[in-house]
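S.K.: Next up, some structures in structure tokens.
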Structure I
Amino acid sequence: MNVVASSPEGLEKSLANEISNLGGFNINTYKRFINFECDFETFYRVHFYSRLAFRFYREIARFKCYDKQSLYAGVRDSFDWLNWLHFDKTFNVQVTGRTSSLSHTHFTALEVKNSITDLQQAVWNKRSNISLANPDFIIHLHLNNNKAILSLQSSFESLHKRGYRPAIGNAPLKENLASGLINMTQWNGKVPLIDFMCGSGTFLIEAVNQYLGVPINIDQVYLFENWLDFRKDIYLNEKNKAKNQIINYEKLPTIIGCEINKKVFEQANVNISLAGLKIILSL
């Protein structure tokens with residue numbers, strides 16, 4: 001499958017290397033995203049081990065798009081919606097980019113929605129409902145140079161949210177950005193790691209998890225589980241391998257975090273505990 005991964009700006013090459021190490025191939029880097037090809041095993045695996053990606057999008061169609069009419073027809077005719085998206089499933093549409101005739105993303109999203117639901121209505125006399133809070137599918141449309149790319153978003157939440165930090169400071173550092181920064185330092189665990197302004201502990205937690213190869217987002221419910229060609233056997237195999245991976249925390253060097261604010265210091269301790277780590281903090 002063809003996949004796009006969105007990235008923090010400046011970390012595109014690091015993300016490309018990460019995806020390559022996880023099994024992706026034919027990788028191209030662009031500003032704030034990369035695209036690559038992969039099989040099902042790799043597609044599921046990157047969701048558990050990519051520390052840099054915000055989201056993954058699976059490309060499902062491309063077509064020429066000049067105006068409202070070509071958008072409507074292109075969406076309707078370019079993909080097998082009736083098999084993939086039954087009327088009892090909910091969805092929403094996200095749009096990026098524009099053409100000279102389609103410059104308003106909200107209007108464009110409505111046209112994509114109308115194209116799909118009109119097709120459902122014509123065949124079944126029923127149509128899917130739109131859900132912003134808990135959709136079964138998120139359909140992404142990107143417009144550029146009179147070309148349209150349709151993709152399916154693989155997760156509802158951004159993958160930078162690891163789930164270990166309900167407590168954050170006033171200026172939180174996104175987890176994937178923290179992981180990218182530690183990656184750029186080339187810290188390899190052979191020397192102690194000290195963060196003199198550790199805040200809620202994100203940098204230290206990401207450094208430890210990256211060094212030990214700790215899988216992430218294992219128990220998240222993914223939108224790709226609703227896709228027609230979802231390979232549950234392959235997914236569960238990759239998930240079980242990630243869950244059963246042996247993590248040797250004893251091989252860690254000394255990890256020290258310092259924080260002057262007592263409240264933030266306490267937040268860091270909570271986050272480190274939820275992440276399952278043992279890091280020395282000093283107030």
Structure II
Amino acid sequence: MNPLITAQKLKAAQLSIVSNTSLVLLKLFIGILMGSVAVLSEAIHSGLDLLASIVAFYAVGKAGKPADERHPYGHGKWENVSGVVEALLILAAALYIIYKAVMSFTKGSPVEHIGLGTAVMAISAIVNWFMSAYLFRVAKRTQSIALEADALHLRADVYTSIGVIVGLALIAATDITQLDSVAAFAVALLIIKSSFDLIRDAMGDIFDKRLPLEDESKIKEVFSIYQGGCVRFHRLRSRKSGSVRFIDLHLVVSRKWTIEAAHNLSDAIENSIHEVLPNTQVIIHIDPCNKSIEPCTCE
């Protein structure tokens with residue numbers, strides 16, 4: 001793993017921890033002051049975001065360690081595991097929020113300082129929007145699923161904060177305090193959807209799902225540069241571990257080629273793949289052309 005990439009990931013994860021800590025403390029204080037289950041549910045949501053950021057920070061550090069004797073393919077799947085853990089955390093938070101919303105709805109507890117709560121939710125939405133945008137950029141640049149999961153948490157927090165603002169506005173307009181619980185319930189449903197999306201994406205890489213079609217299309221574009229005459233490709237396989245892509249394929253060349261010529265072509269293909277897909281490990285198996293399988297035009 002490139003140390004510069006790891007440093008970028010760690011910096012982004014640290015900023016996420018600082019941001020989430022500030023928002024948790026602010027939402028807890030205002031939620032208790034207001035007696036709003038919706039605002040408190042958002043504090044719980046941000047608390048789980050904070051825990052998820054800590055998990056992401058730990059996973060990024062572990063994933064950045066170089067390959068060793070026990071882990072010859074590196075430690076990249078720490079990021080995938082952290083994605084699953086983060087998803088389960090926010091799922092647990094969503095279930096707790098639903099429980100609190102139902103209890104509050106049946107009791108109809110009063111909600112005070114609505115204007116203050118609305119301001120806090122607006123601040124939260126703005127901060128999380130910019131923080132999630134930053135994390136998405138770093139995640140895309142470094143191919144980090146842990147940071148992507150963290151960014152998705154914060155982006156979900158943006159939408160749920162907006163939902164709480166709508167709920168508080170309706171309470172102010174109608175004086176129906178149960179709308180606070182309805183808003184909290186809507187927050188929980190959005191969080192549940194986010195958690196299932198994260199589990200699906202993280203588990204896919206754990207079970208060695210192939211690379212996205214967009215990535216494989218780039219690989220095939222490289223093939224098109226070299227393919228023809230004596231050269232053929234087959235048995236392309238791909239997978240991902242954390243932010244590292246793994247690709248293996250068979251390169252078919254004329255049986256008259258020297259080992260050196262085939263090796264030089266293999267190196268050129270590998271370098272071309274690295275140009276379009278950085279942070280990729282490529283293994284190329286060289287096959288001599290067999291007329292019963294491939295057309296051998298250079299025999």
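Here, each number is a calculation from the coordinates, and none is a lab measurement. Fair warning: this is a prediction, and the values are worked out from it, not measured in the lab. Cβ atoms are built from the backbone, for glycine too; each structure is taken alone.
S.K.: To test your reading of the models, identify which of I, II gives 1.00 for FRET efficiency 1/(1 + (r/R0)^6) of positions 44 and 188 (r between Cβ atoms, R0 = 25 Å, to 0.05) when calculated.
M.R.: Numbers: I: 0.35; II: 1.00.
Of the structures listed, the value fits II.
S.K.: One of I, II was used to compute distance in nm of label points 7 Å out along Cα→Cβ at positions 60 and 84, and the answer was 0.3. Which one was it?
M.R.: Details: I: 0.3; II: 2.2.
Going through each structure in turn, the value belongs to I.
S.K.: Taking helix-only ellipticity at 222 nm (-39500 (n - 2.57) for each DSSP H run of 4 or more, over all residues; to 500) from the coordinates of each of I, II, which one would give -11000? Could the numbers behind the result be given before it?
M.R.: Numbers: I: -11000; II: -25000.
Answer by label: I.
S.K.: In addition: Hey, distance in nm of label points 7 Å out along Cα→Cβ at positions 148 and 260 derived from one of I, II reads 4.3; which structure? Mind dumping the intermediate values first?
M.R.: Values: I: 5.5; II: 4.3.
This value belongs to structure II.
S.K.: Now for a different question. Where does the value 5.9 come from, among I, II, when distance in nm of label points 7 Å out along Cα→Cβ at positions 100 and 244 is the thing being computed? Can you show the working numbers first?
M.R.: Working: I: 5.9; II: 4.1.
The structure behind it is I.
S.K.: Given a value of 15.9 for mean projected area of the Cα convex hull in nm², calculated from one of I, II, which structure does it belong to?
M.R.: Details: I: 15.9; II: 18.2.
Only structure I yields this read-out.
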